[in-house]
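These are the structures in question, set out in turn.
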Structure P
Amino acid sequence: MTNTIQDPHSAFLAAADHALWQPADHVRRAEMSDIFPRTAPLEIDFGCGDGSFLLAMAARFPERNFLGTERMLGRVEKVSRAIARNGLTNARVIRLESNYVAKWLLPIACAEIVHIGFPDPWPKRHHHGRRLFQDDFMVSLHQVLAPGAEVRIKTDDQPYFQWIEKVIARAKGFERIEWIEEQDYPKTDFEQHFVDQGLPIYRARLRKI
């Protein structure tokens with residue numbers, strides 16, 4: 001009889017692979033069941049970075065599903081491994097640009113809350129076209145939000161926030177609402193760094209109407 005020696009890391013690697021959402025088709029919108037097998041309210045973290053906020057939210061709200069988007073391979077690998085390591089079955093990450101995911105892949109009216117924390121400000125004028133917040137992104141964002149769903153935006157960059165506010169003002173189908181944040185609400189590593197230094201955080205909370 002032959003004894004089969006199993007790789008002790010195989011289960012972890014399988015879980016990490018499952019944490020990575022790889023759409024079967026990149027030119028059509030997915031079904032909710034393509035992203036998560038269970039039916040639950042969906043929150044999206046566009047530009048999830050190192051995943052600290054995504055993981056904290058998934059651990060705090062196990063009754064909800066959380067999808068992160070991130071374009072940098074190293075970060076995506078780190079996040080997917082962290083999801084597996086923490087045994088979070090309600091969190092996944094996809095390696096693609098946020099705007100592409102919103103415009104082409106996400107189901108219509110799928111998200112209850114969208115989080116956009118500290119997006120790249122692309123400060124040089126000739127790079128402003130690379131900023132996430134553009135008029136067409138707001139159209140895509142409106143499409144993937146469920147009726148009455150929210151968008152929560154944070155940045156430490158005042159010039160970029162002024163840009164964001166102008167984009168928001170032009171967008172149709174949104175209203176600004178008050179944001180009174182809970183003290184123990186999870187923070188990204190970026191945000192905690194800025195808070196520790198006493199630097200201001202600029203915020204906007206929107207609701208789909």
Structure Q
Amino acid sequence: MKCMNDNLAIIIKQLKVILIENKINWSISPFTYKQITSKNTHFRHFSICLYWENFMRLSRQYPDKFKYEMQALKERTLMPFFYFNKTKIFINLIIGTSQVNIVDKISSKTWNRLLNWGSGKRSFWLKLKALRSQCVLPRDLATIFASSKPTEYIVCDSSVNTFTIWPNLNWNNIKIVNYNGIEVPVFKEFDQPLKFLNSI
């Protein structure tokens with residue numbers, strides 16, 4: 001059984017209250033789900049998935065709780081977060097996309113910008129190429145990837161190298177898992193092997 005910090009349990013409950021009040025669906029992230037169901041007792045982090053439109057709405061309604069503040073983070077990341085009681089729960093944005101948006105519209109310059117502002121080591125050449133690039137905000141991710149007629153869905157993560165892609169993420173295809181006494185929803189699709197965006 002993985003140990004959940006008591007404070008984190010309180011944060012999750014508070015987050016659930018806000019999402020229920022606003023009638024917003026959510027799921028734990030694919031990486032969080034893999035950690036919960038694995039035999040590994042070391043739990044790296046707890047994160048959730050929200051559709052990017054819902055995150056933007058929540059960030060306007062609760063600017064002190066739903067945030068993206070690069071300067072407040074010790075490490076670079078492409079993930080916004082929910083902040084409560086001095087604790088962060090990171091948020092994986094879900095963006096409906098298409099092959100056209102992924103393959104045809106993402107230039108090497110855009111890809112380098114995403115790499116530069118995400119987590120992980122950055123080579124000297126990457127730093128040089130992305131020297132004057134602007135910080136990647138949640139709305140920028142939507143601008144880059146979102147399609148008006150999505151055929152698949154990206155689940156963003158801390159680095160573009162760990163973005164996953166899914167053929168369908170349907171709120172009618174949710175199951176509930178118990179995590180240290182707290183019931184949390186998860187897409188049934190997350191039982192499938194992870195497919196990474198950078199493998200396309």
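Here are a few things to note about the model shown:
- Comparison of P, Q by distance in nm of label points 7 Å out along Cα→Cβ at positions 51 and 83 - largest value held by: Q
- A value of 2.1 for distance in nm of label points 7 Å out along Cα→Cβ at positions 59 and 155, calculated from one of P, Q, originates in structure Q.
- In this comparison of P, Q, the computed figure 1.5 for distance in nm of label points 7 Å out along Cα→Cβ at positions 75 and 91 is attributed to P.
- Comparison of P, Q - label where FRET efficiency 1/(1 + (r/R0)^6) of positions 99 and 179 (r between Cβ atoms, R0 = 35 Å, to 0.05) is highest: P
- For Kirkwood radius over Cα pairs in Å computed as 17.9, the structure of P, Q it came from: P
- Top of P, Q by distance in nm of label points 7 Å out along Cα→Cβ at positions 19 and 107, largest first: Q
Since every read-out is calculated from the coordinates, none of them should be taken as a lab result. Just so you know, these numbers come straight off a predicted model, no measurement behind them. Cβ atoms are built from the backbone, for glycine too; each structure is taken alone.
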